[in-house]
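Next up: the structures, one after another.
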Structure I
Amino acid sequence: MEQDNRKETQAIREQTPRTQYREHSTPLFLTSSFTFESAESMAATFAGEESGIIYSRYNNPTVDELIAKACALEGMEAGFATASGMAAVFASLAALVQQGDHIIATRAVFGSTHQLLTEILPRWGVSCTYVEPDKQDDWAAAVRPETRLFVTETPSNPGLQLVDLAGAGAFCREHGLLFVVDNCFATPYLQRPADYGADLVTHSATKWMDGQGRVLGGLLLGTKAVMEKVIFFCRHTGPAMSPFNAWVLTKSLETLRIRMDAHCASALHLAEWLGTQPSVTKVHYPFLESHPQYALARKQMKAGGGIVTFELADGAQAARQLLNSLEMCSRSSNLGDTRTILTHPATTTHSKLSPAERANVGISDGLVRMSVGLEAVEDIKKDLLRGL
């Protein structure tokens, strides 16, 4: 815990070198390019013989501070910031595979990640095999000579299924695979995949890292060896984060701990309360004792996170009625906001999956995903009761 606190302190105090004005908060560097003292210095910087900033598609002082803070929190060595979370997910795959390669992924992944794995990467000769996130004994059967990556997200969106990170790390080491984890739902405050051998971690910084629904952003954080390939790919394909978004996000990271403590406390309270409602047939939350992976959640997470999903007895009709009855909570596909948000995954975030595919990852027609905000928990309950 003491080491955790030092990482959080570093994430607050990390700062790019001050200008001559000795500002307390890093300024916003809104510039596309940077100048050099001499032709020789310019040539040396381009050659990598001198450190320096060339162009904001490559790096930028504001963006560099965000990456340094995120690396401190995740315990990773290097990073790159992208324009969105899905840009980060795409780069985590495309930078590390080539034609003929094979990926193993746990079945419960975000809808757009599923599209990348099944529709987009196969165009370039990259194949994928899905495995069940909780059936580790079956993973080895999916390994091929051309397998390069093991890709997972935990907890999953929206079913909140967990992957045993220690087991996955050991599996990847045994088979010589790169271990890639989407850590968006947990955030580095609640869970650090690097502690279990992850080579690369991705985030939609749009979510809990921003925490207020203001900007888009993605982060790729990993070992130096892996990030060398990822940074090369990103610098030459151009998914770079804007300095303004990085400036917003670098300030947001300074309050991540206290925000997530509040989100998690309210989410656990609401998960327990939803379990008492007659119209709710099942509640999914990692820190509920009824969660089938409760022991694993307690082992690898500090708290259960800010997402609660629950199933309604009357299916899609009941879900629509609940969402249409809301007067305070928001109807949106986003999550990780100060404001509580509800969505119906079957008709929104995972609507492009077939009914069978949704069933395979636990998305029923009556499943509702709730991103718990920072409002008074009694006000959230009062609003939910309008439709429950």
Structure II
Amino acid sequence: MGVDVLSDDLVTGLLPVLGRSLELGFNVFDVMHHGLHEKQISNVFRWLLDPEQTHNLGDRFLRIFIDEWNRVSVGRAPLPHGSYLVRQEVNTSVGGAGADIADLVLESEDAVIVIENYFTSDGHGHSYSGYLAFSVRDGRRGVVALLCRDEDVSLQTLGWEDAAVLTYGKLAERLLEHVGGDRAYQRKNPDSYAFIEQLHRKFVRGRGRVGDQEVLNFVVAMCDSGEIGRYQEQPQEVAAERFADDLAVQARERFGEGRDLLQRAKRRLSVFSEGPLRRQLNATWGEGFVVGVNARLAGIYQWTVNIDVKEESNVLGQSLLQLKFGPSAWFANERDPSWTRTVDSSQADYSRLFLTWPGVKEVRQSTVSIHDVLDGLEPADPRLHDEISGLLSGN
């Protein structure tokens, strides 16, 4: 039987995992549909591994590749750095056997690395023993490596369990770490650096719109909210459309309810600020200290109560205190460049009010919550008075 009604807490549970922007941004790999076939990605890695290519990295990526092989090859003698010839599409068969084409081969005076490139760590029909025999045919140190997007040891059979596994993501991550702080390289090679950034985004930040962990978070949220039964509905395409429609209905309702709640909080906070808070501040800082209170801002700033104070009472020459909450508090603390002293994102609690003071471009988090405001602050509640006074006297 299908699930017809969304659980009450599904939107709340899914919002954190659906909140990631769906905008992919420009990426040359996506535009060209590149990286969808092993030959394409082999072309990229051959370009990076060859010190003479137009990336102007010299042998930096080659060294990263060797270092990564040494890192994952625990218990084996490390491969040496040095000058390696990079070849592509190399027939590794020996003794008249049928052709067996390796994607990449790196050869130096001391070592040979035969590389099979595939999306998963899978030999997919190629001969590990044949690759290994080819690598040692001239008496040099020979090794075999798997280059892949996803490592899955269960796929490594028929000798491939002995191959070192290097992933696109780890190599791209190491490369970006290496050149990310090299301003000189970035200035001289802006196109190559942009390509390296896009390679990193393609294989490190996640495939497509969301990565595996984000998808897993979504499934867990479906479990926690009791909606996981939707995965048993057939056909799945219809179930997905029904789920999206149901979610959209609840999301619209919750969004409207959220705006209503914010408006109620704004009215109550304005009344408290105009009455009890104004009297408290005047009693501490002198009669007439608070010149006026208003909440007339619009847009992202509209969930703000302005408290205007006398210029002569403020040695910093800034007369506008502000109480912010909800979207306005988030914008001030996370996005608005006007504020340079803000609350750390890991500590910010947007269920609370925030105080801003332009004199020192500071945002502070209050102990007063939006729920406190909706419940109705007692006229003698001193918390906002004390926090504002502390902010003023502390500065």
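Every read-out reported here was derived from the displayed coordinates using simple, explicitly stated rules and does not represent laboratory data. The model shown is predicted, which means the values in this text are computed figures rather than measured ones. Cβ atoms are built from the backbone, for glycine too; each structure is taken alone.
Numbers at a glance
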item	result
Among I, II, structure where mean projected area of the Cα convex hull in nm² as derived comes to 28.2	II
Mean count of other Cβ atoms within 10 Å over residues 160-167 - highest-scoring structure of I, II	I
Source structure (of I, II) for Rg and Dmax of the Cα atoms in Å, for residues 48-223 alone, computed value 17.8, 58	II
helix-only ellipticity at 222 nm (-39500 (n - 2.57) for each DSSP H run of 4 or more, over all residues; to 500) from the coordinates reads -10500; which among I, II	I
Highest-scoring label, criterion being relative contact order in percent (Cα under 8 Å, 6 or more apart), among I, II	I
Which of I, II leads on distance in nm of label points 7 Å out along Cα→Cβ at positions 112 and 368, largest value	II
Winner on mean count of other Cβ atoms within 10 Å over residues 168-175 once structures I, II are ranked, highest first	II
